[in-house]
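The data blocks that follow each hold one structure.
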Structure 1
């Protein structure tokens, strides 16, 4: 009898343990940059720790790779293949217009300041226009100032005419067009081989890519335009059904760990990796130049229409685009 009782007790304990395990929910995050990239090594893990801690372990986060190429990440989440992802809006031209508000040349702030301002402007002006239809927006971020990385030293903007430069899309594409260069469109993970093989003569990306994508090896010259050639808009998004399937307290935990909290953390990460990229590039022997006042003035003269074009396009979406842009810049620059 005692033996039967022990078996029954063991079975009860196992059943209870299984029940607890089954009660835990995993948010499967699809990611596409290298595992050591700051988004994957810092942002997602910290988001997961925040949620796990706030839910006492009932909700956990797991990063998975290779589910789809970068441009298809929104669809992977929308279709429920993964529960969440981060996306670069410029990889889907024409789908996202309002998100370019943070990308325009000349913002001239840290990525942290840009990201916080971007989230606040999104909540006030952009969210109800539903450009992320079929997705729940967890947060938004922007990388730091875009830099011109090339195989050869650039002494004048005229040298870009006809050059093959990898562009990520979004506002960076408009910048490339204004410079008269030949845009090469490949996702970020393909940048190194694209430049190394000669398919592109350079790339416009933030300084962090000198280290994270090893551009120091294939694009040893960098030209900094004060204020930033462009910034880069990213969204952290989740499948709505997955979110709605959480309990109210779990939803509250996800929300509390997202939004401006996540935007600030992601922005700080971008600033940290930019600093690391610059240090790595200099140590490797790269040449880092800053445009002269004359070149900077020439650049912004060539780019002026990009801002006016966006203001007109965004206004068609039903927002006060001038006010949104002015407010974003004011928040970011006074951060």
Structure 2
């Protein structure tokens, strides 16, 4: 009689447990068909598990949040990684949990293109979804936040290494810029240490300034070493660089697609038609190729170049330069080159 009562008591205890376990398992593995376009959920950096589960609930991905929370506890409270998640097809809550704990999110990237200016970088950041831009300082003060190279520079122009950077929702934009600046600092100083001998440049920052001009000339990568040699030869001889991109940079928003004779004489320290030597700062973010071109230029005596489409023509003297302009750019004999 006693054993019978014991068996009944055990059964009375186990039955509800088995029922609850069965319902838990059924709910956890019950497949849900998602809308044709899928469901998008942005999990921000620093979000708690409760906040993430709330988001999943609101998105319709966890029909029974308590079951999902219990499954998360039973798996040892794994990190639910920040990221942009797009859920498609038919999923159960166990699969949703697995996707989050393994961080299988959609990559979010920003790409700083060689030749980009600080203003353009800020515009890019502001348009990047889920990126935290609230901590960004004004453009004019950004250099102070970019490490040793930035603290010694008048502004942040040229201090960011063009590169692709991944981020997750909630990442601070300033952190990405600091990462880019640290990479530029490292690469620039490495290139400077291994530079060619006899360059008319005093420090890595001057190399960065000239590299930005070479970059903005827009030449194919294969021409950059020779274009760099033209500017370096001009610096050696005390000639003005006469680079159109420096005037365009000086004009800023007042540039409307074509330089006029009046523009060429504008009184700006960036105008390399009226000022000899380098402008006070870079005029854009040079790529590593342009930096290497400046620090390992072609060896020649060229002082001029013109571009005819993607073909470049170089000259050692002004008379030949004028002939090439008239030949390749179809300037009339009586016209001014």
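Quick note: the coordinates plus some simple rules give every number you see, no bench work behind them. For clarity, every value in this text was computed on a predicted model and none was experimentally measured. Cβ atoms are built from the backbone, for glycine too; each structure is taken alone.
Annotations
- Looking across 1, 2, the calculation of relative contact order in percent (Cα under 8 Å, 6 or more apart) that yields 15 traces back to 2.
- Parent structure of the calculated result 24.2, given that mean count of other Cβ atoms within 10 Å over residues 107-114 is the read-out and 1, 2 the choices: 1
- Computed 14.8 for mean count of other Cβ atoms within 10 Å over residues 187-194 - originating structure among 1, 2: 2
- Parent structure of the calculated result 3.1, given that distance in nm of label points 7 Å out along Cα→Cβ at positions 243 and 315 is the read-out and 1, 2 the choices: 1
- Looking across 1, 2, the calculation of log10 I(q)/I(0) by the Debye sum over Cα atoms at q = 0.07 Å⁻¹ that yields -0.32 traces back to 1.
- Origin of the value 18.1, where mean count of other Cβ atoms within 10 Å over residues 75-82 was derived from one of 1, 2: 1
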